[in-house]
Structure formats: structure tokens, C-alpha cells
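Peer 1: Below are structures written as C-alpha cells.
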Structure 1
Amino acid sequence: MYYRLSAFYLFYFAAIGALVPYWSVYLKSLGYGAEEIGALIAIIMVTKIVAPYIWGWIADRSGRRIGIVRLASLLAFVTFGGVFLGSGFWWLALVMCLFSFFWNASLPQFEALTLNYLGNETQRYSSIRLWGSMGFILAVIGLGYFLEYFGIATLPVVLMLLFLGIWLGSLAVPEQRVGQRMAGKGSIFEALRQPGVLTLLLLCFLMQLSHGPYYTFFSIYLEDNGYSRSDVGQLWALGVIAEIGVFLVMHRLLPRLGARTLLVASLMLTTLRWFLISLFVQHPALIITAQVLHAASFGVYHAVMISLIHKYFYGQYQGRGQALYSSLSFGAGGALGSFISGYAWTALGPRETFFLAAVVSAAAVVIAWRGLRPGSSPLLSEN
């Protein structure tokens, strides 16, 4: 089962490794400006606000979690094919809306499925999830060279093949029987009323809000400052290599240091990362340092959050818990971050946009420090 679960993550994050760094470059090649690119990227994020929770509710009610993943993966593959039928702004907006409604449904449910298969050994999640990081690295490095040789116009074809791989990977994972853990009763608001939960969800939102300029414009920012497309791919890959390093040791770090300590540290290092990118883009050594900090801004942060959400939202609300995490962070936070960064890029400038990202993550540090006090919840301080 380890390899079947890992294969899905491999293909899913390989697709992200093709979509996130290069889709904005592809849109720029079609003649779109910063505001239009920001809006089109934001559409992918906006659907993540509602789609994961809708699909999570269906999965929790039906108990057929892998069935939902398979259906959503297939429909994402089919609807993305619309990019070959036109390149107008409103057509692409419609295609991205339909595609991302299904695309954003599958991962939260697969996360819940993986954690259920692991049972009481949830610390092993990182060793499975790291294959997603491997897929991202292979895609982002390989495409850096591939697109330089064959051109950015080939990107949609590559993405279609990767989306097909995701669907085929989902077919290899059997449906899990609904056990006692899925049979919890009560309202999901009981989970939301637990100490620290609302603060955690606010931090999820702010963290991804600060990532808006990075996911939307980092590749363009580097190219505009003299970095080649292969350089861009290698820098993206470096960040994920650092992420893999964290995933390999998180099963030891989390019990030893505790969730609160790791979460606050990840937010502080995220703030430093955006400052480095804002102020020192002309210094490759410092940009390399900033990319290594992806180990904290995603690796540590995501592993801690996935673990906490799984513990806070138990029983029949696991799917909706993971969906809520995805909706508020990668959905609402990511969408607003992409949208605002598009306007800030034009009105203020690239450096200033990344500086604003640092301010947002710094605010998250203050909220985490004051709102997640030691001992406020046994799940935050267990070590």
C-alpha cells in the first residue's frame, strides 16, 4: 500500500511542479499582463475555497473516499483539455474554473485516506508525502530544460499527460472500509470550538496569503532579473529538495519539539524568506538561501498542520477537516494572495510586493505567538 499511495502523490505533485512555476510564464507568452495573470491564477485558488469542502462532505457522507478521488481526477483531466480549444481570457477563465473545481477536490480526500490507512502511525505520513516532493522536483527541473528546447507552448500537453497519470494512480488504491474512526457523531462546530482551532485556521489563511506573490510571479521575477529558465527550474527544485529533507526527519522532530514550537519557527523563517527574495534578487547565494527556507515555509508548516487537522477533526469529519484546511489556506489565502499580488506588482513593483508578503507572515508570527500559548491545547504542546 505504501507504493500505491506514494504513486498518487508522485503524479499529483509532478503536475503541480509543471503548473505552479510555469503556468504564469505560459500565460505571459500568450500576451497577458500581470493583472490578468494574477486573476487567472487566482481562479484556481478561488475554487479551492468551496470545492474541497463540497467534495469532502460527499466523501464523508458516502464513505467512498477513493471513488471521489477517481472521479475528480478524471474530470480534471477532461476539463483541462479545454485549453486547446481557445486562448481568450474569458474562455481560459471558464476552463480554469471547471478544471480546478475537480482538481482541488482530490488531494484533501487522499490526505484523509492516507492518514486513515496509517492508523496510529500518522508520523509515517512524511515518508509517503515525500514522493510528492520527488515528483515536483523531477517535473520542475526536467521542464526547465524541456521548455527551453521545445518552447513554453508545449506546457499544456505535458500537463495533460500528468493529469492522466494522477487518474491512473488513483485506480491502483483500493477503497478503505469505513471503520469505527469514521463513525463519529456530533457537529463539526464541536471541532471548531476546541482551543486553538480558529487561530490555526487563521494562520493557514495568512500563511498562504503571503505565498501569493511567490506562486504567481516568482518565475517571472527571476527571469526579469536575468535568470535563465533552467535556473528557475533548479531554484524551484532546490526548495523542494529542502522540503524532502524535512519530511525525512519530521517523524522525529514533531514528537520531540511539539507542534507549537515548530509552527512558530516555520512562520518566522517564512518571513525571513520573503525579505531575502524582496531585497536580494540580484544575489544568487541569498536567493538559494531563500529557497532552502522552503523547508520551513512549506515542509515543517504543512507536516504540522496536516497532523493537527487530522487530530482535531476526527471521526466522520476527517474529510471536511482536511477540506477546510485546504479551503482556507490554499483556497482563500492563495486566491487573495494571487489576486492582490497581480495589482501590487503593477502599482508598487516586484520588490515591494514580496516585502508585503513578508509583512503578512510577520503578522502571522505575532498571532501564533500570542494566540497559541503553551498548554492552551494538549495537541499543540504534546512532545
Structure 2
Amino acid sequence: MRIKFQFDLSAEERQTNQSIQSAIDRWWRIFVEKTGDLHALFKRQQEWDLPEWMEQNLGAISSNIMWEFGQGLLGGHRLVITPESRRHLRPLVAQILHCAPKIDGWEFYPYRLPENEKMAALTVDARQGARLDQMRFVLSAGKFNRVDIRCVVPVGYPEDKLKATGFVAIESLLGEEILDRWIGYIDYEKAALYPTEAVPAGDLLPAMRRLVQTVIMKLPNTTWIGRAEGSEWTSFKVNPQRGLADYPSRLDLLTQISAIPELHQCVFSGAVVDSDRFSKCGETFAYVKVDGAGGLPPWGFRDRAQIDDALTTALEGAGLGTVIGGGNGLRYCYTDLALLKVEAAVPVIRETLTRGGVSTRSWLLFFDNNFASEWVGVFPESPPPPLENLETKS
């Protein structure tokens, strides 16, 4: 299901997207009609089955989208619509919220918001029967431009509650967006004394925001255009699983070179990829995947190096991006890109690769987990690429 980058959709895709858009429009019409009843329910002036109503109406868009009502930041009501760990549905959530009407007294969000210390304490108590005030948190810079957290509790804290309680506390205090995009490893520790660097619950969010800003400030101040070629590149060897009928994502990769090795190490590790952790200039990290099973024509590109050079020249010449890596696989070759404007870069990428005679089984795909269902064919007639089953991975 392609939502964000809709180039040359098939008739089946167009029909699916039209059905989804109709369900979105219907949802908001019904929601507007129900706001009075919702307000009365929250005031305990009415009683009716809210979960069933949400399942019938919001669930008609996708059964994998979760929701949460609460008090708005401006004093009214809020509705959070989130796919939780199913990050590939984030473009769908963005489309739903893009279509949201302006309603007095209502706010809409794509992530669960941070809770203050009092509310977080109530959440921890209600969900885990534990005390938030006994927890302290140690923050540190982690791998892949993420932040690691160590949750420290006193000796004697119930062992069976430690991990679950710590996660609930961190999610409540930081909110879903920070947890989703910036948190790396979460560890747990019992200690007789709290470490001097540990912060209490009420200070976790500001401390986290300061550390995230530190991570961002360390990123280069300029785009990768004109800078990647002069950087020190790192090479990797990969051991792919052989014998598959086809290779989704980059599963056939044998060798890789990179101007941003931490980005590719993040990909190899299976950790969540978010372009904002590797660029503060608005770049989106993507890659061209070319099927080499049938070889290249004698009049076109001879190898991946020529593909890399041609895309570097074309994208940098247009001020739209550059090549930041590449690799060869059992079947496919890959050219990795940092793009400033994806929609504007697509025609440039298509023209360049078409002139080089690449296979119709060639695509632009994305490193970000949020765009795992998105792709653009190099040709209007390009078939869908092999994709992983994201529902089973979620």
C-alpha cells in the first residue's frame, strides 16, 4: 500500500487507495456527528460502547491502527491515532490526520503525548501496581545516534515488575514519538544507591530533549551534496541467505561501501532507521535497487560504478541529492542516496537510469522504517519490488 509516494499506481492500487480514502472521509463525517456524544461520554453524562464504535468506524480504515482519547494541550479533548510499532503504517496515519477537519475543542496527534509526572505515576500504578517515585533514569549516547536509558530502582524492587514497569514509565514520561524515533537500548538495574547522574521521573523528558539536541548538533551542518565524494568511505562484507526465490529489501547484499557507515550499520543491525537521526538538513536516505539477473545492455551502463557516477552527476547538478553508498548482491545492485526532495528527484533518477538501460525491475526504495511499504518504479511499467511481510514483523 503506497500512500506517500504515489507514482504510477496500478489500477488495483488506485482502487485500494480510493477505498481507503472513502473510509477516511466517512470516518471524519461520522466523528463530527459524534462529537456531542463523545463529550457527554467523557463527562459521564452518557454511557455507550466507545471501543466498539471506534472499531466499527476507525477500524474500517485499518484494523491495525490504535487510538487514545485524553485531555487536549489547549484544554479540550485530544485524539491520538497511532499504528504503534507498525511503522510502515505511519504514512496512512499522516493521511488520516491530514484529512481531519478543524473542530472547536479537539486536537489530533499521530503519537501518544508525554504525560506529566503525576499522570505517569498513575499510569504506572494502574498498569503495573508499582511506584514511579522509586525510579531513576540514566541517559547516555547510544549507537546509531540514539539515546540509551538505564532504569534504576532500589534493591528489593519486585523483579517480576522491573522491566515492564520501566518500559511503561519511560513511554509515559517521554511520549511515543521520542520512544519510537530516538530511544535505543533500555536496561534495568537494582542499586543500593542511585547513581549521581541519574535523574528522577520529573526531569527525564527535559534531560532527554537536551541529549537529543546534543546528538543533532553533532551532525554535519551541510547536506551531503558535494561532500560525500571527499569523505572517508567504509567497506563491509555481508553474508546473505542464499537460495531464496527472490530477495526483499537488501537481503542478497554481499558487499557494501558507505560514506555514512553508522547509517548502514543501523540497517544491518535491524534497528529502526529514521533519516532525521543522520541528517539535520532534511535529507531522506533511500536507495535504487536494480535487478542484474539479465545483465546490462552493451549500449548502457557497464556496472554499478557507472550507475553511481551518473546518479551523482544528475542529482548534484539539480541540487536534489547525491550518492552516499552502494553495494552488490547475489541478484541486485544497490546505489544509496541522500535526497533533499524525493518527489522532485524521482524524474531525475528515472531519466538517468532509463538512459543507462537498466532493467524494468528497478526501483527507488527507502531506508526509513516509516516508508517500508513505499517504492517508486524506475519505469511506469516496473512491477512491484519484492517486499518483506511487514505485518508479521510488527
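Throughout, read-outs are computed from the coordinates displayed, never taken from laboratory work. Just so it is clear, the structure is predicted and the values come from calculations on it, not from any experiment. Cβ atoms are built from the backbone, for glycine too; each structure is taken alone.
Peer 1: Name the one structure among 1, 2 that Cα extents along the principal axes in Å of 54, 43, 33 was derived from.
Peer 2: 1
Peer 1: Also, quick follow-up: In terms of FRET efficiency 1/(1 + (r/R0)^6) of positions 199 and 303 (r between Cβ atoms, R0 = 25 Å, to 0.05), which of structures 1, 2 is highest? Write out the running numbers ahead of the final one.
Peer 2: Working: 1: 0.85; 2: 0.00.
Checked 1, 2; max of FRET efficiency 1/(1 + (r/R0)^6) of positions 199 and 303 (r between Cβ atoms, R0 = 25 Å, to 0.05) sits with 1.
Peer 1: From 1, 2, which structure was helix-only ellipticity at 222 nm (-39500 (n - 2.57) for each DSSP H run of 4 or more, over all residues; to 500) = -11500 calculated on?
Peer 2: 2
Peer 1: Right, another one. Suppose you compute distance in nm of label points 7 Å out along Cα→Cβ at positions 95 and 367 for every structure in 1, 2: which one lands on 2.6?
Peer 2: Matching structure: 2.
Peer 1: Please state which of the structures 1, 2 yields 15.1 when mean count of other Cβ atoms within 10 Å over residues 103-110 is computed from it.
Peer 2: 2
Peer 1: Computing relative contact order in percent (Cα under 8 Å, 6 or more apart) gives 30 for which of 1, 2? Before the final figure, lay out each step's value.
Peer 2: Details: 1: 30; 2: 15.
That value comes from structure 1.
Peer 1: Taking FRET efficiency 1/(1 + (r/R0)^6) of positions 207 and 351 (r between Cβ atoms, R0 = 41 Å, to 0.05) from the coordinates of each of 1, 2, which one would give 0.25? Don't skip to the end; give the middle numbers.
Peer 2: On the way: 1: 1.00; 2: 0.25.
Source structure for this number: 2.
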